[in-house]
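Listed next: structures, encoded as structure tokens.
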Structure P
Amino acid sequence: MPREEILELYINQGKEFEKEGMFKEAEELFLTVKKPELAIKMYQHTQQWDQLIRLVDRFNREKLPKVHLEIAKQYEAQGKLQKAEHHYLESNYWNLAVDMYESRKMWEECIRVCKSNASDRETVEMAKKWNKDLGEDQFIQMLKKMN
């Protein structure tokens, strides 16, 4: 059998496995024929984020921050804020996690993320923005919490 036909056979069988929910088997076939992008696409389509990250990390590491960012957006849209935060941080966009919490007026979460990822000066500057929504007493309490 010519090489192209063998590749086509493996890919078609992998797609059949995918349709049947046999994702590990499909992945094995896709990787056997050196087509990791098909496995990555499969896991992205089925929202199997851990598997997607594993393969992107292995085969296309430079795209990993972008993948984490897309996953974060998905989780935020679903209201899964802690998971979204995790992926925002992994994508090196901690400020988007702060924005997410800020839009929901979750000030304590904003402070926590800022303190862990921003400089003290950046944290205080961000806190100043929240003064309008918090009122002076709450704002002072928040600043005290931030030390």
Structure Q
Amino acid sequence: MNAYLNSLLITLAALSTHAAQPTSQELVAAVLVAEAAGDGVAGMRAVREVVQVRAVERRQTEWQVVTAKKQFSCLNQTTPEQLVARAKTSTAWKSALDLASKPAAVATVGLANHYHTKSVSPYWSKGKTPVAVVGGHLFFKL
């Protein structure tokens, strides 16, 4: 096989294994699945509201909000592409994608901009009173 054909085959193989970058909507949906699918649609809606509130407060896109370093633990050890691929296999994917496709009502957790599971106690929540509790998560307005 000549060098050109060999190079072309290697390039095509690399392209076929490289996942396309997800849309912002897909990434937000994947975060909803990873962070709160265990709490059902109500839990995912609550996390959706936090993403939206942070985007407005910080004047950032939702992509920037969810990919900010150490802000959403589901992205701490993976890439957006990998997270979306995993989330798409969840039974909650369709509901999460629907939630991510439109603005949140900002009613479930008010204007909460932080949350954590009941099983942890991060430094930033010490001495703070949650504004809402949804499933296994506590929501805060900091």
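Every number here is computed from the coordinates shown, using simple stated rules; none is lab data. No experiment lies behind these values; they were computed from the predicted model shown. Cβ atoms are built from the backbone, for glycine too; each structure is taken alone.
A value of 1.4 was derived for distance in nm of label points 7 Å out along Cα→Cβ at positions 47 and 79; which structure in P, Q was it taken from? For distance in nm of label points 7 Å out along Cα→Cβ at positions 47 and 79, the value 1.4 is produced by structure P. Source structure of the calculated read-out (distance in nm of label points 7 Å out along Cα→Cβ at positions 31 and 119, 2.2) within P, Q: Q. Of structures P, Q, the largest value of relative contact order in percent (Cα under 8 Å, 6 or more apart) belongs to Q.
Can you rank P, Q by percent of Cα pairs over 16 Å apart, for residues 39-86 alone and just name the one with the largest value?
On the way: P: 34; Q: 45.
Result for percent of Cα pairs over 16 Å apart, for residues 39-86 alone over P, Q: largest is Q.
Which structure, out of P, Q, was helix-only ellipticity at 222 nm (-39500 (n - 2.57) for each DSSP H run of 4 or more, over all residues; to 500) derived from, given a value of -25000? Derived from P, not from the others.
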